[in-house]
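In structure tokens below, several structures.
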Structure 1
């Protein structure tokens with residue numbers, strides 16, 4: 001038996017290519033609302049969105065306020081007047097949940113690990129968007145459980161989120177669990193606060209100058225089997 005037999009998988013930008021879905025959803029919604037999104041606007045939105053999600057993670061701002069606020073900020077910057085941010089957010093959430101793209105053949109990786117270990121999906125995304133996307137992708141049928149932050153009452157990296165997840169996992173033992181994710185501020189910090197091992201998914205080989213250090217680091221999801229062995 002290896003070191004770990006429970007994996008907590010992050011979803012966006014770990015198992016699924018969120019950036020690609022984000023690009024599609026934003027361009028689609030701009031067209032629906034009679035606007036035009038070029039590469040510069042998409043890139044700027046991504047920056048704004050990441051900033052708002054970091055504020056959610058720290059508890060500085062609530063999710064509802066952030067989801068609409070990111071679009072208000074974007075529209076103000078590009079001079080888009082009279083666009084209803086709430087209506088745009090509704091359209092965007094639907095579009096974002098309607099497409100999915102696997103990273104590193106993640107579906108086959110998760111499928112191959114069934115019976116080897118228990119796998120849970122941990123995400124801060126909007127519940128209806130994530131549930132729809134995971135159902136379309138088939139990942140929901142492979143996972144042993146799905147923990148969406150707004151259903152748990154707290155987001156990653158808050159310890160409360162993980163405590164509530166752990167309480168729903170039969171026979172959970174911290175020393176047998178590892179969280180795998182792309183975000184140092186959400187997944188890796190959350191794992192540290194929760195007292196479990198963490199594995200940073202870093203396909204681009206980005207440097208880490210922060211104080212948050214993962215126990216393991218992988219560039220391809222296929223490397224997860226070595227992590228499960230504790231190598």
Structure 2
């Protein structure tokens with residue numbers, strides 16, 4: 001994988017500003033704006049996975065909104081266990097209020113619930129980029145739940161998906177917040193740029209996970 005390419009590829013397109021200004025403005029639309037932008041980013045991931053020379057597409061408002069909604073549904077389904085475990089973690093507090101007799105059970109339940117929560121969060125951290133990539137390339141909601149295919153790609157090139165995770169953390173912790181120095185406008189720009197980087201890394205990882213060890217994967 002080419003990590004640095006994810007930071008520079010948009011500038012290789014001579015029409016990059018023209019292509020990105022509209023998706024950037026769309027993010028300002030309440031409620032649905034982020035869904036349209038998410039659908040647009042899915043197409044960036046797909047284009048990178050297909051090794052298109054200029055992966056930045058033109059915005060397709062209606063179609064991108066549909067793609068973004070599919071992504072929302074997929075992430076909601078995968079996020080439901082987090083809610084369940086969170087509720088489980090709230091039970092010990094209620095139990096301890098009932099008397100000392102339940103304190104031990106409450107503590108054990110809290111530890112067990114916290115362990116499950118941590119495990120699932122780590123699982124999501126690795127698996128969601130693969131889910132999103134499969135959804136992006138195949139364009140149908142069912143692709144987000146093709147578990148056999150998703151785990152096959154993780155097994156084919158676990159390192160590639162770790163790079164995506166590392167890039168995502170870097171973008172969300174360092175790059176996206178930089179724009180806050182320039183207040184709202186700057187924050188919007190750097191946040192969207194961070195998502196474009198993640199989209200490119202995800203597309204690369206998808207291409208490098210079609211065969212064990214990234215065999216025959218394109219060079220980026």
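List of remarks:
- Source structure (of 1, 2) for P(r) over Cα pairs in 10 Å bins from 0, in percent, computed value 8, 33, 36, 18, 5, 1: 1
- Which of 1, 2 yields -13500 [helix-only ellipticity at 222 nm (-39500 (n - 2.57) for each DSSP H run of 4 or more, over all residues; to 500), calculated]: 1
- Structures 1, 2, by mean count of other Cβ atoms within 10 Å over residues 13-20: label with the highest value: 1
- Structure (1, 2) behind the derived value 3.7 of distance in nm of label points 7 Å out along Cα→Cβ at positions 5 and 205: 1
- Across the set 1, 2, distance in nm of label points 7 Å out along Cα→Cβ at positions 85 and 165 reaches its highest value in structure 1.
- Computing distance in nm of label points 7 Å out along Cα→Cβ at positions 21 and 45 across structures 1, 2 gives 1.5 for structure 1.
Only the coordinates and a few stated rules stand behind these numbers; no lab work does. Everything numeric in this text was worked out from a predicted model, so none of it was measured. Cβ atoms are built from the backbone, for glycine too; each structure is taken alone.
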